[in-house]
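Quick heads-up: structures coming right below.
No value in this document is a laboratory result; all are computed from the given coordinates. Just so you know, these numbers come straight off a predicted model, no measurement behind them. Cβ atoms are built from the backbone, for glycine too; each structure is taken alone.
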Structure 1
Amino acid sequence: MASFLETKHHINKPTQTYTCELINRGKDWVVLRYVSDSFWRIEDTELPKNTTTLALYERDAQCVLWRMTGPDMALRGHLFHLCTDIEIKNDGVEYLDQLLDVWIDHKGDVTILDQDELAECVALKKLSHHRAHEIEKAAQDIVKTWQTGLARLDARLT
């Protein structure tokens, strides 16, 4: 599979870049694969080294969707990164992270993450109250419809 670059711009910290593997692509979307090189955690879920992430990026979407499976291939969970300005290129994807994430663990329990970062960006005037409200509403929309996102990812994998 081809190498692909993910560039994640942030409101409140430096840009991050990751080298991924292109799994599938269409006119306005790509699915990328990333294997972690270290342990990390989301809420109470451990994501050991060699956790595999499949990520769906769709132009004009309000989020990027990640499906994470452990080295044993057991589902660990799904993470919806709220974002804007998704740009799909020949050899990479770029987007602007909108701070909030929606985490769905392997049992289907839903948590909105990073609300403290959103409040901090408003307090520091890096984000308006109006924009913060829009981001919070987008997170609530994902909470209500996350199964639809999973179905889109599944469809893009075939």
Structure 2
Amino acid sequence: MPLLVRYPAEIPAGTTNDDLVSNLDFAPTILDWAGRSAPSEMQGLSLRSLAAGSAVENRRSSLYYHYYEYPGPHMVKRHYGIRTPQYKLMHFYEDIDDWELYDLEKDPREQNNLYADPEYSDRVAELKSELSSLREYYGDSEQLDRRFIREDAEKAEKRRK
């Protein structure tokens, strides 16, 4: 996600950074600038040091995401995935069970699914392992997937009545 931030008191003009950031990082960053600590239940990381142009050790090497609002305005099937600087691996579920892998350096528009390509089998295994770890870290699971599907179906049924 592209992000622009202006805070002349701490961010030198023209500062750029290619580290992976998430919208989950916004609240911890604002709290950090306000002199407050982020509550432990917040999942993001403060961007304050990155924004100031400082190197940050142990910054995340991947991002986890979960898109579960289907059907919805964008009509994107339910899926979860992992994004690294070079790769994106995603798993579609519910009424389909499909995986996609993209090399974002070679294919930034995600047109060529490499998941079944034998040349990428080791990369798929690495990314699946990281994806599993992140799902566990964030408390996400197949049980929650099924629960949200069931709850969404119940809401849809009530709307029909």
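Please compute mean projected area of the Cα convex hull in nm², for residues 73-128 alone for structures 1, 2 and give me the label with the greatest value. Kindly include the intermediate steps, with their values, before the conclusion.
Working: 1: 5.6; 2: 4.3.
Largest one: structure 1.
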- Task: Check the numbers for distance in nm of label points 7 Å out along Cα→Cβ at positions 17 and 33 across 1, 2 and tell me which is largest.
- Result: 1
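Out of 1, 2, which structure matches 18 when relative contact order in percent (Cα under 8 Å, 6 or more apart) is calculated? The partial results should precede the final answer.
Values: 1: 18; 2: 13.
This value belongs to structure 1.
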- Given a computed value of 24, 19, 16 for semi-axes √(5λ) of the Cα gyration tensor in Å, which structure among 1, 2 does it belong to? 1
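Given a computed value of 18.6 for mean count of other Cβ atoms within 10 Å over residues 49-56, which structure among 1, 2 does it belong to? Please report the intermediate quantities before stating the final value.
Values: 1: 18.6; 2: 14.9.
It traces back to 1.
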- distance in nm of label points 7 Å out along Cα→Cβ at positions 65 and 81 was computed and gave 0.7; which structure, 1, 2, did it come from? 2
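Say we calculate distance in nm of label points 7 Å out along Cα→Cβ at positions 41 and 121 for every structure; which of 1, 2 gives the highest result? Kindly include the intermediate steps, with their values, before the conclusion.
Details: 1: 2.5; 2: 4.5.
Result for distance in nm of label points 7 Å out along Cα→Cβ at positions 41 and 121 over 1, 2: largest is 2.
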